[in-house]
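Below you'll find the structures, each written out as structure tokens.
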Structure P
Amino acid sequence: MALPSSLGEFEQIVLLAILRLGEDAYGVGIRREIAACTQREVSPGALYTTLDRLEKKGIVSALDGAPTPERGGRAKRFYKVSKTGHTLLTEAQRSFQRLMTGLNLLEETHG
């Protein structure tokens, strides 16, 4: 499979949330992490559509956990960033950092 050429902003946010959560990266937890870190509320539909797309591209892998009574017998689906996903995310962040070099956005005021 050919390596995707780039990651969108939301895809990067999702991958970063998965990395932050480690082995606890499942849908609800990912949404909470994104909201906590970005003050951005994400709909379940937007998240799961993105996770499905990332899984089809080989950027994340998913594994179903054990069913639990608290979830009505349904299993949580846990996500992990693949080696390909990590490579793409690293390059995207490097590109972003190169664009930021020399800029001091947090201290500048724009009129």
Structure Q
Amino acid sequence: MPIIAQTAIMLVASNLFMTFAWYAHLKNMGGNKWYIAAFISWGIALFEYLIQVPANRIGYTTLSLPQLKILQEVITLSVFAPFAIFYMHQPLKLDYLWAGLCLMGAVYFIFRS
């Protein structure tokens, strides 16, 4: 499997954990103290780091640091948008399209030869 595909798949998995660590407590733990939510989020985030650190190490063998960062940002928003819509029941807005187009521009400029 190509390095960029390995990296992207691992970053998607790590972002799923991180998105839940950062935001799911807003829906599920609203009645709990903030520090309980923080400890649970840290526990979830551990799994994110166990995937994200090797993903970045693998990706850095082929990708430049700016390419790795832009890839991460695109994946982050690609994971976040469905999470916000389907899990957090946020409305779908046209702004998601505009943000996605801006990201496509960033990908183009950072990956062009």
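See the values below:
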quantity	calculated
Value 35, calculated as relative contact order in percent (Cα under 8 Å, 6 or more apart), assigned to which of P, Q	Q
FRET efficiency 1/(1 + (r/R0)^6) of positions 8 and 32 (r between Cβ atoms, R0 = 41 Å, to 0.05) - highest-scoring structure of P, Q	P
Among P, Q, which structure scores highest (criterion: Cα Rg over 2.2 N^0.38 Å)	P
Winner on FRET efficiency 1/(1 + (r/R0)^6) of positions 48 and 96 (r between Cβ atoms, R0 = 25 Å, to 0.05) once structures P, Q are ranked, highest first	Q
Which entry (P, Q) yields the derived value 2.2 for distance in nm of label points 7 Å out along Cα→Cβ at positions 24 and 56	Q
Distance in nm of label points 7 Å out along Cα→Cβ at positions 40 and 64 - structure with the largest value, from P, Q	Q
Given -16500 for helix-only ellipticity at 222 nm (-39500 (n - 2.57) for each DSSP H run of 4 or more, over all residues; to 500), calculated: source structure among P, Q	P
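Every read-out reported here was derived from the displayed coordinates using simple, explicitly stated rules and does not represent laboratory data. None of the values given here were measured: they were computed from a predicted structure. Cβ atoms are built from the backbone, for glycine too; each structure is taken alone.
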